[in-house]
Structure I
Amino acid sequence: MKKNKVAVIMGSSSDADIMKASVKVLEQFGIEYEFAVVSAHRSPDWMFEFAKSAEDKGIKVIIAGAGGAAHLPGMMAALTVVPVIGVPIKSSNSIAGIDSLLSIVQMPNDVPVATVAVNGAHNAGLLAVQMLAINHPELKEKLLDLKKKNREKVITQNESFNNQ
């Protein structure tokens, strides 16, 4: 889906394994994506450039994962009008990811960042798809199909309990 591009970015390459869950979801829905390290602390000029050029590059949603101080999602949201989804990451320098969660979720007025659970990159990918589905009925249909499959899975699980 070339007209829908999502940026999946992270503060460090050590976050890549977590953030790949977003990529898997985007691929499942046929959505083009960019996957990159964009550090708020180690490469602030690159972060500014990335945020300022996002809209021109056709990026419709940014999924930003960060651990520790976790400034990347908020800084991206401060620099662009493209919606940002923050993924707090439990990293080697975080306090079980709680510090990252609080850094991302406690944004000031006028700088919103949608925030998912610690290491919740899968749901960040789905939230991006839902945002894009507002204007794309084919994505909405795929999401409805996913909901249907999830419901069927639960029914099957309950039937197996009742047959024991």
Structure II
Amino acid sequence: MQYQISPLADIRSAIPVLAEWQHQEWQHLNSESYDLSARIADYQQIAEANSFPVMFVAHKNGRPLGSARLIDNDMDTHPELNPWLASLYVYKDYRHKGIGSALIHQIENTAATLNFETIYLFTEDKQSIYKKQAWKILANETYYNEAVTIMHKHLHR
């Protein structure tokens, strides 16, 4: 399957779709105040900044397939860790086609370009995806009443 990966700034029309997908997937891990409209506003700010934080969108002919973000912090319980690969999501019809791996690689390369040495993420149940790409487990803990695994990766520059 041929697709492109572009910064959100280049495909702003995808913001409502991406926000809806991610809201449905992860609202249980966010505060109640981070509703769909707040998520849309957050993504619009990311598109406007077009630097850091940054969001990348996998798309084909302008239609979003998935996305991932590089942000300063993704867990309010760990302000000492940064940056984070966050919100990696590929729409169900496009999974198992290498899109998620390509988005991870894009985020890692971007973080390295920004001179970060280590990158973090947390996941409820996708540890195996990240382990295949050399991510290591840092800790297991409970976050918003969910069991999560915090992972990290040293970036090669």
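Rule-based calculations on the coordinates, nothing more; no lab input. Here the structure is a predicted model, which means the values were calculated and not measured. Cβ atoms are built from the backbone, for glycine too; each structure is taken alone.
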Source structure (of I, II) for helix-only ellipticity at 222 nm (-39500 (n - 2.57) for each DSSP H run of 4 or more, over all residues; to 500), computed value -9000:
II
Looking at Kirkwood radius over Cα pairs in Å, point out which structure of I, II has the largest value.
I
Using mean count of other Cβ atoms within 10 Å over residues 19-26 for the comparison, can you identify which of I, II gives the largest number?
I
Suppose you compute relative contact order in percent (Cα under 8 Å, 6 or more apart) for every structure in I, II: which one lands on 22?
I
Assign the value 3.0, calculated as distance in nm of label points 7 Å out along Cα→Cβ at positions 3 and 147, to the correct structure from I, II.
II
Taking Kirkwood radius over Cα pairs in Å, for residues 59-138 alone from the coordinates of each of I, II, which one would give 12.5?
I
